[in-house]
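Nothing in this text is a laboratory measurement; each read-out follows from the coordinates by a stated rule. What you are looking at is a predicted structure, and each value in this text was computed from that prediction instead of being measured. Cβ atoms are built from the backbone, for glycine too; each structure is taken alone.
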Structure 1
Amino acid sequence: MNASAVRHAVALDEPDPASAIREHAPEGVDRIIEVAFSDNVDLDSAVAKNQTVIAAYATRRERPDFPFWPMLFDNVTIRLLGSDDFPIEAKQQAGADLTAAAQDGALSIAIGDPLPLERTAEAHDRVDAGARARVLLAIPD
């Protein structure tokens with residue numbers, strides 16, 4: 001994995017992440033890889049520059065709203081990516097890169113206490129509420 005791929009990290013729960021991103025990229029950013037399009041599209045629009053490409057492969061809402069006019073005038077391209085359709089080689093490389101990042105300490109994933117299977121509805125509610133940790137179900141043998 002290329003250690004220099006990320007030069008600056010900005011937490012989305014900062015008071016003003018758009019300003020923090022613009023401190024590092026005053027003209028805006030060229031590429032956005034979006035894992036929560038409906039949640040972050042206003043931020044994406046705020047940090048996009050002319051001809052930004054947003055590659056989105058997840059969204060919380062089936063029909064997300066987005067700021068049409070600002071994105072239109074910035075000539076933003078939105079690419080919708082279905083990970084089921086990625087070539088197997090790309091999936092294997094992504095797995096290897098994520099494993100290497102975790103081994104290097106560059107990646108950590110918060111995991112909550114597993115819920116028993118009969119609390120599946122609660123698990124869904126936690127995810128829908130924006131749980132900060134991974135939500136797991138304990139499935140008995």
Structure 2
Amino acid sequence: MDTRITPILAAGAVLWRRSPVDGSVELVLVHRPRYDDWSLPKGKLKRGEEAAAAAVREVKEETGQTCVLGVRLPSSYYVVDGRPKHVRYWAAEATGGSFVPNDEVDRVIWLPVTAARHRLTHERDRPLIDAFVRHSGHSTR
């Protein structure tokens with residue numbers, strides 16, 4: 001009998017846009033009422049789905065935004081209910097859409113980079129914002 005635990009595979013994005021007010025970079029965070037947390041849009045891969053396709057799908061499902069994937073960011077590894085979880089991330093530029101609250105995500109918020117980093121609930125998400133800044137060349141104002 002195989003006693004290895006199959007990891008949960010997921011994908012997500014650091015979704016960004018230019019502020020309609022001053023043109024600075026803003027990031028979106030999603031609020032999940034089930035966990036009462038602020039996080040980056042992400043979700044599990046469907047059977048046979050590529051990680052990049054899952055990232056685009058999850059961004060659309062959780063934020064209402066279509067996006068274009070950019071640079072690949074570091075993966076995140078953690079344990080959920082005793083199972084390892086591996087989440088692959090990309091920087092992604094929002095290209096349009098609108099948010100509709102649902103059972104999974106009841107609110108989204110667009111924030112400047114530094115404010116978004118501080119609003120995140122989980123410490124494990126903050127290095128993804130740092131990597132976004134390093135690899136995208138966008139400022140943190």
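Computed over structures 1, 2, distance in nm of label points 7 Å out along Cα→Cβ at positions 20 and 68 reaches its largest value in 1. Of the structures labelled 1, 2, one was used to calculate helix-only ellipticity at 222 nm (-39500 (n - 2.57) for each DSSP H run of 4 or more, over all residues; to 500), giving -10500. Name it. This figure was derived from 1.
Work out which structure the value 31 belongs to, where relative contact order in percent (Cα under 8 Å, 6 or more apart) was derived from one of 1, 2. The read-out comes from structure 2.
If mean projected area of the Cα convex hull in nm², for residues 12-51 alone comes out at 2.8 when worked out from the coordinates, which of 1, 2 was used? It was calculated from structure 1. Structures 1, 2 were shown, and distance in nm of label points 7 Å out along Cα→Cβ at positions 60 and 132 at 2.1 was computed from 2.
The maximum of volume of the Cα convex hull per residue in Å³ over structures 1, 2, that is, the highest value, falls on 1. From which structure (1, 2) was distance in nm of label points 7 Å out along Cα→Cβ at positions 100 and 116 calculated, if the value obtained is 4.4? Computed on structure 1.
So mean count of other Cβ atoms within 10 Å over residues 28-35, computed for just one structure, reads 17.2; which one of 1, 2 is that? Comparing all candidates, it corresponds to 2. When log10 I(q)/I(0) by the Debye sum over Cα atoms at q = 0.23, 0.26, 0.27 Å⁻¹, for residues 44-123 alone is computed across structures 1, 2, the figure -1.06, -1.11, -1.13 traces back to 1.
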